[in-house]
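Take a look at the structures listed below.
Read-outs: derived from the displayed coordinates by stated rules, not from any lab. Values in this document were obtained by computation on a predicted structure and should not be read as measured data. Cβ atoms are built from the backbone, for glycine too; each structure is taken alone.
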Structure I
Amino acid sequence: MLNKDALQQLSQLKSSIVAAKDIAQGTVRTTTKRFGFLILDDGREAFIDPEQMMRVLPDDRVEAEINTNSKGQFEAKLTQLIKPGLSEFVGKYVNKGSTDFVEPDVPNFNRWLFIPPQERKGYKVGDLIHCSIARHPFNSEGKTQVHILNRIGTPDEPGVESRYTIAKFQMPFEWQSQAQSQAGGINWSPLTFDNGELDLTHLPFVTIDSENTRDMDDAIYIATTEAGWELITAIADPSKHIEFGSPLELAARARASTHYLLGQTVTMLPVDLSHDTYSLVPEQKRPALICRMHIGRDGTINQFEFAEALIRSQSKLSYQGVYDALTAEVSSLGAPAHIHDMLVELKAFAQARAQYRQQHALVMEDRPDYAFVLNDVKKIDHIEKRERNIAHRMIEEAMLVTNICAGELFLQHPGCGIFSSHVGFRPERLNDALSLIQEDRPDLTPGDLTKLEHFTTLFRELRLNADNNPVNSRLHSLLQRMLQAGSLTFDPVAHFGLGFNAYAMVTSPIRRYNDLFNHLAIKRILRGQPPLELNDKKQFAEQLQQQLNNGRQACRYVESWLGCQYANQHVGSVHSGSIALVNSFGIGIKLDDWGLDGYALLAPKDGEVKAQFDSRRLSLTIEGNTYRLDDKVHVLVNNVDIEKRKINLELISEETASRLSAWL
């Protein structure tokens, strides 16, 4: 029998052995193979063998003992599950023998998960289902079990694509009872004005939107002055009743935005609020947050002020109707003459602002919009390519100046509102950008491109391209790929992409949460109240940005799915397009007429074709032909992989395209 001293020595020895071990925590990264990796918190990456991978799921947080193998590589021996990663997911109901499984639709994860017998009633092979993890494999000998939350449908059911996408991206869809109750109370309560709102119902505000738009959140009034124009933008005001921390505000925050999925719209606010109560419908009194601006004839913003108001829109106009009226293609706008006169001034204002931005900021290239028109079974019937016209630009310029003014207001009141920022180049690509500029335009002195002034000067030169120098357009395309994505922040950060010193969005509070938040912030400024109290402003903005990104990915996902189905009906069709992606195997192409993305494989991995890929300049050279970003090409739809959401294209010559088009 060991004495107390011996036991203490053994305990110390055991502690020393444990301390000597390399114990670390990290996140599981699965692969399409049976093995995986543990991404450690300290930046290292350790191999997880197939046997241990059966005990974990994607994104699990685990603790592991890290060893080094004979090749000097780190290997992980899993010791503890800290926090499960995968919780909810979508997939397909499958069967093998007498056992039923779900095939999860999870990136880099190809393991089927067991459906216990009690979960199988009412489901059949091929169903698309929404599941959660009922039993984690870590402490159950690798035996995972799932719980089926609901059946989404079969792949051929009308509208299944949007329902599946909503579940896949875990988008908030149902309204909680508290939010429904608050919305009902707003609808049944009379509209009152007791905060000193301005009564502007006598002014002839108009809305200009797409013909089918129902959630109209901005109206315009403009009049001439001696120095230029007085422009008043009236923005729908759901913050009239929706207070910070209320059930509707929390629901809107979780959704972040209205998401227009093909086949189904997920609104940020209940439909009766966004389409009626707050929508600036004609001849109805509505609460609004207004921005009154004085704009000089040269496009300068000379003065601005925000205020709460009551307005009444006089007319609901469409982009096409306004365009036709201003270009005299039709004899009547369907609105009084003074509305037409106001539109003429709005056009002059927009042209002045566009010219001002050309000289002092940055102007994006006009790109067409694509309308995917669905049929009765919610599949794409046809695709309409719609060019932007002067009516679109009139509203765009009015919204831009309003958001610029909001940004300036928040500069004056730090910590109050959310800025929409863009800080230019990704830090790790800045040196690459400078070297490309030096090689292609040695005559330019770009200066410090982390400064707004120098960044704007460079991109203005490349975009205007007054001499039509092909070097400028190619360099511009390359530099564009090196920029960071825009982000939301409470810090006073400039928007490099637009060339603005400060930019805060306030013009779509029915559809975007950061606009709604900024309405709440502006009202507190107007009333002399302190900023809204948030526990962590950085985390608040980052979570909101993450929700917005998730919604955009969902919209692209369902668009790609339906787009592939549509393309599959047109295999053999001929198209022109622009190169949007270049890698070592081929090129990605955006089709001019459909707006869909496809891929042309030019150098198969195991093929005999020799290709030279320049990763720095994103060009691919094959048999004397070089393919670069934005180059125009002609293609034929070869085949479509709907499961992988991939349109496979074949490059053809212009002559072949003309010949084939004549037969189609």
Structure II
Amino acid sequence: MMRDDVTVNAADIARLADVGRAAVSNWRKRFDDFPSPVGGTASSPAFSLVQVEQWLRRHDRYVEVSPLERLWQWLRAVGDDLRLGEVVGYTGAFLLYLQRDASGWKKLSRLGDDDLLRQLPAAVSRVVTDLPGGLPRELEIGPALIRAIADVGAEQGPAETFDEICDRYVDVHSRRLLVTPQKVAELMVRLAGTAGATVMDPSCGIGTLLLASGAVRAFGQDVNGTAARLTAVRLLLHGIEAVIRTGDSMRADAFPGERVDAVVCNPPFNDRSWGYEELTSDPRWEYGLPPRGESELAWLQHCLAHVRPGGLVVIMMPGVAASRRAGRRVRGNLLRAGALRAIVTLSAGAAPASSGAPDLWVLRRPAPDEQPPSDVLMVNAGEDLAIAETAWRAYTEGAELPDVGRTMRIIDLLDEEIALTPSQRVSIVSQSEPSAFTGVRKRAMTALAGLDIPALTPLAQRRDLPMTSVGELARAGVVTVHQGPLKMTIEEGALPVLTAKDLLLNRAPSGRAEDGPELVVIEAGDVVAPLIPRGDTAVRVMGEAGAVLGPQLLLFRVDPERLDPHFLAGCLRVTGEASTRLGSLARMDPRRAQLPRLSIDEQRAYGDVFRRLLAFEDTVHEVRRISEGLVRLGLDGLLDGILQPG
């Protein structure tokens, strides 16, 4: 039986009603009878589950709540979210007990509530002895909740039940738990060849990489005791022999001398307190003492110290680790020893610790008396994770590389900077292919053929146009102006966020954010402009709806029967560039932006020309980007002997 004081947040409601979070936000704004928050915060309010279910039924939006969903909300109601990890950990331990001793639970379940509470802890402790830190204590989990856990576990299976509970736990603590995205985790373990192997993750978090590895035996360590316990439960429930420990891997390695077949790791980035002072003479630094500000190079060498000769390490690294001056010595030694085998650049946001584009470094511990390799693979994978695996497999098998990959001679990389950033070394297409120049040339010709320069007719005499302002139009109800938040966490969440850089590059929204009452949801036909105009000011009419407005952006929503959006975009572009030419660094005041007072038909004619001019500008930028690669491919191909004049 569900408690009446169970609460849910916007994400929970969206899951219950099988809609997106933006829909829940719209319900709160549109319906006066939507339940008021009963707790939480202004940015993440909590609602009564009972009241929400009643509202969904009244509005014919109700979807039957699954037993697991009800169980999850009940678990959340046991205590505050700060202790939720302990509650989830206890639930996992109990599910592991059910899996290991089903007959024992059958006997206990027949007891009365008081006897059950008295005998259950000892029964679980006898069976579940392999969790780091033991079982969570002093949790107010009553007999009704225990029986509910057992019922759901029996219906869905203990492992499947706990997987779904962990997914919900990650959603609640998405800003505190840096969980490797599932697709990235799957790529990492495939590159490392972990299936059927012994595998280690010295910064295991809640076990995403180890669980994806398919290992026969897994070693893991994490500084967070709750995360380590969850990792152990997840692996053990899935039948993986697991040895998981709590502690700081840098200062207190739980597995000294242990060598495994492969190591996969997504360590914390930019950790200034990793132990530089205490560990200056540590034997793990075979390739040089990591600089104080290069914690990732310390993690990398820690991983190499735990892999057998010939074994692989796949580690997530921030993009800047490939080129920071402080790390030159370590990078150079890794190259000379033949330990670094590949660097794969992913898309922005692929690492939970950074909004930038991270790299995957693939390393191999050299075997004694082994001849070091002469080259390194570099891959610009972006969002196409499958191409990274294809490139790595082709490289190891001596086959032809895909266009996004290139082998670099180690001797050519050992210059003064030892910069290993793939985007600086590898073009969108491979330089080693004779057909690459032809392909890029064709793309350039296609882009040039698409250039559309609108014809404009000179006037014999200047036309004095009556002017108005956005402020006047706003007061008349012709346009409404919205502003994105000045600051916003755009690295995690379920909602896509349009950032200022996305606007400038004319690309799809790249940010992610949690839902909140103050977010502005973009609609098709909205005009978006930067709050602070610059020399590269971009103003665009949005073609798709659904994303939310990011920081430092303005949104103008027009009545299309009275104001053409493309006409407004062109006028705002002129206003932004005018303020830049005058040297103004102030925020654009949208109410003062000037535009001619024209009929809607004239606006549409002007707007069509504005649209074509801005599209011409985007095409020119694309042609410039392609031309840079075309020139380099031509010069390199002629000098490398794979092209000739003709």
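If Cα extents along the principal axes in Å, for residues 171-322 alone is computed to be 54, 39, 27, which of I, II is the source? Comparing all candidates, it corresponds to I. One of I, II was used to calculate mean count of other Cβ atoms within 10 Å over residues 99-106, giving 15.1; which? Of the structures listed, the value fits II.
Can you say which of I, II returns 16.6 when mean count of other Cβ atoms within 10 Å over residues 35-42 is computed? Label of the source structure: I. For distance in nm of label points 7 Å out along Cα→Cβ at positions 315 and 419, the calculated result is 2.3, so let me know which of I, II that is. The structure behind it is II. In this comparison of I, II, the computed figure -9500 for helix-only ellipticity at 222 nm (-39500 (n - 2.57) for each DSSP H run of 4 or more, over all residues; to 500) is attributed to I.
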